[in-house]
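Nothing in this text is a laboratory measurement; each read-out follows from the coordinates by a stated rule. Since the model is a prediction, treat every value here as computed from it, not as a measurement. Cβ atoms are built from the backbone, for glycine too; each structure is taken alone.
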Structure 1
């Protein structure tokens, strides 16, 4: 035993060092996902050390928004542990072509399947096997072998070998020649030589032996069935065929053909399989493409996603048994926070500056304003890091040749270039030993900043009042200060919005009308401030949202007078209630009640509404701390805002009811006996 450990000791230590080096390197190169990297390395380690005793593949699932580095992380890990020659990546978004699963499978199956390999199944969300509300199976699933691979590590692979059809033609021709009178003894043609040579296009001397099976097919026999029949050399084939008659030869060739056509079992039980994909169903904020949303808020929301959330999202795409084959190693990427984006920008600029320094021997430095404008222009929280790189190119890299050419045109002797941005101007200061020698400026394009400028026009005023209506009602009725209010955005479909994060995770009956009132708050605020006759079109999304919210509460969540689930009849086994008249009257009444509550509340808190509106008519946004300051000055009543929603009512009320009851005794489970349902007796 000691001897075996001594033999393995050096290898294990070397591999451990390799993995730890990979861990540290990945954390330096991939910002904001240290926890993800630790999870990946820890789950890879058992395969890396002991793949030889694996009975099934190790399957690691990576889920996240686009652009967070799933694929690039796996690619880099493969490089760091020196597995590039045994790495096979499949893009499951490609249904046809050289990168599709079926086409790429050939390359994998040509590999010696006794060796450990790394397999990456990328964009797995595109390989849906169910569709529609009833999760109907998709016919002609082109990637069905994926599930064999994930389950057992073994797949039945049909290797369409080159020359197989030509070999079959040869068998047909030999069979026809035999029927036409060609006679064979000990593998040689002894009668009908002339007919044989003419039909088979062969030339032999008169005294030369004519083999019935052409020697040009011997290599094919070895290729198609050599392993199965233990035939490895041409002389092995010749020895067998030289004992056969025509019938025996044809039967033998048919056997070779059957083996050649038979699917082979490829064994990848020693593999490490990464399954990667984007699940919009789990990342519910992924549909918001606004560049104005706070990256930290997206990050916070993404941290709440759990493995059960992922499995629930997978049910929209895959059958239950397939989800089970993915296993339980689900590593969930968070959306990147502001700090991570800033560090990524800094790293990219420093890397670029280092490359320029090596090439031109000039130090490159950047003022904070450069980092700020790249963040402002490049960060779309739901789209990851890719937009950042294009913004760096557009703002900086596309202009660098102009600044470098200036050195040559002006014959400047400088050792440093310092870049800064003022407005829409990119400025470079050329220095030698900290002394300014020259300056150059060029205009840059900042499309997002252009759309975010304060307009101070009617549209911004209307938007300011509208969004302040939503915010005021959230503050007064739901005791929640919004995270941010916008009256100007970069989104062409929306002039403004309010983002509120409620501290509790449920909706109770008592808050249905207040929530609906908050949703209608923009419409009501416009009526109150500008007058009903000056109400503008644009509240359609709010009206739709309020109607949808109340419909969901009353039709599906039992909040109406009768707890029924309503739906349009679709199939014979549909057991929902199909009459809408009564519940829709309730929804209409709730809409009216919510609107009246919004009107009453905004009239009472008009000072707060106007204070928020006034600020937002001149400024494009208000953040939570600034909203609180305005509330403290303008709110007519003192309110304890809800910051912690964990123990608002239900737990304390339950404990209070238990305490008041004198009949409830503590429940102590008993495990020393069980009741037999068949005999009604206790079983020991």
Structure 2
């Protein structure tokens, strides 16, 4: 047993939480619950970032104080975390006195190290990013990270000597290559630092909503020094009782969105180096949930509100979907269709039916008693648990759940092959049921970090007491009797669901300002009008539709011609814009046995950082060509929607290099 300290970013309070905030917090909760089940002394921190220009402007627009705005939004976070069953140990607010005290204690150490000085600065400033940018990075008056408008700002400021820490940071990355995860993000961070670091402004005079700079109160501390310090101030750093700081710092994992990676992997360790404090062990920049091929944001109006899903389907279904649907390091596209498919296939069919059938058979045939079994599944179940634990230790929730779902699938096959219902009460049938029950009990233990409500229900229905990874044994005896478990995850009628959304005019469930699912709702309504065909009956003959004239005139190709095109799955490892081009992106793509450079005309739609980590289909046997002087050895596949490229991606995990036929 050890200690484990995990943090989420502190979320900005200029808008309400959406599915992206929920995702990061659910992932952190998954890791925290797992470590508690390991017996580790665990501390899980989340909270809110409440200072800065954006909050001040949003509050002024509403005619209320910044504190009133923050208080209102924070209540929404508390309510959502309760609905999602988030098990955080602390919730830090940057407006709390404990935080201000710790920030000023940290600032004292930076000043004592000679790393803070006052000067004037003039340059492009992005309010949304709370950051200055060099002139040569500004494109058409917008910041390079997210395309937000910038304004030229000139003011007196206190600066942190970030430039002094360029070489120490590079040495850190060399000595601890897993300091930033995944590896692709480490490559981004290292490249940023190698490009040179300029000193960092840590105060503002143009705003008043923040922590006053000691001795010079026309200045307030810049949001990133203020915000990043929360990871230690929440532990009591700088207070009269720093015992939690002594117990849990350094953090084992800062889990953040990839858009704020630079601040956590460059600025934060530089602050800590200056202060002479230990560095966190890992900073993980997870991928985004996308909507309409873009990161969810208030300004784009494409955010998804998690509350309707929680109210209709419960926390476990949404938590499972978020953890299982996409790899943590890559971006994923949120849709009701995908959510309902996971709910019906994985939760209702695979897990729900298994738990219901097995507990029903145990109740009827064995009076709820689970015997020792015959040992046929013990090693197999143990290996699945080992794979699960190894994946969690690599911070990969999806891989962990895939390992357990493989076990669940095997348990369903095990029962079908042995058919204990065909020979009720026989020693063979009872051994089969006992063996499957013991394996399911271990699966439920592994599922508890993802599904904190459903997993204990399964354990209880099997007649076992809740336990942890330290104390669970294959041969454990029941504390009670197994009884039938029903209604764990009811199946959803997709056609009825989408038709209902369409009639309500709601479009995508939970979307705010995005009606992209209304067309899908109408399509599902049309499907309901199509007569179902019994699998054992021949369908009635239907005349093929007559294609429009343009389609009739289109020349068709033979299957042999099509087979000449070799399509393969490729994982994008690196991406950058081609100089002097407004749409070309140079990518390094992994095809399993080799890596290739491929150039694609997708830069107007996708920023390079949105591409890294994605697995997409590519034309593999295309002749090399030069685009703006850069050689391309293949072609990325994309659709065309109103002149905009839409990247094609796989629903399932497809290994790099897989042929597409």
If Kirkwood radius over Cα pairs in Å, for residues 398-461 alone is calculated for 1, 2, the one returning 12.5 is structure 2
One of 1, 2 was used to compute helix-only ellipticity at 222 nm (-39500 (n - 2.57) for each DSSP H run of 4 or more, over all residues; to 500), and the answer was -15000. Which one was it? 1
If FRET efficiency 1/(1 + (r/R0)^6) of positions 182 and 566 (r between Cβ atoms, R0 = 30 Å, to 0.05) comes out at 0.55 when worked out from the coordinates, which of 1, 2 was used? 2
Compute mean count of other Cβ atoms within 10 Å over residues 582-589 for each of 1, 2 and report the one that scores greatest. 2
Computing Cα Rg over 2.2 N^0.38 Å for each of 1, 2, the value 1.06 comes from structure 2
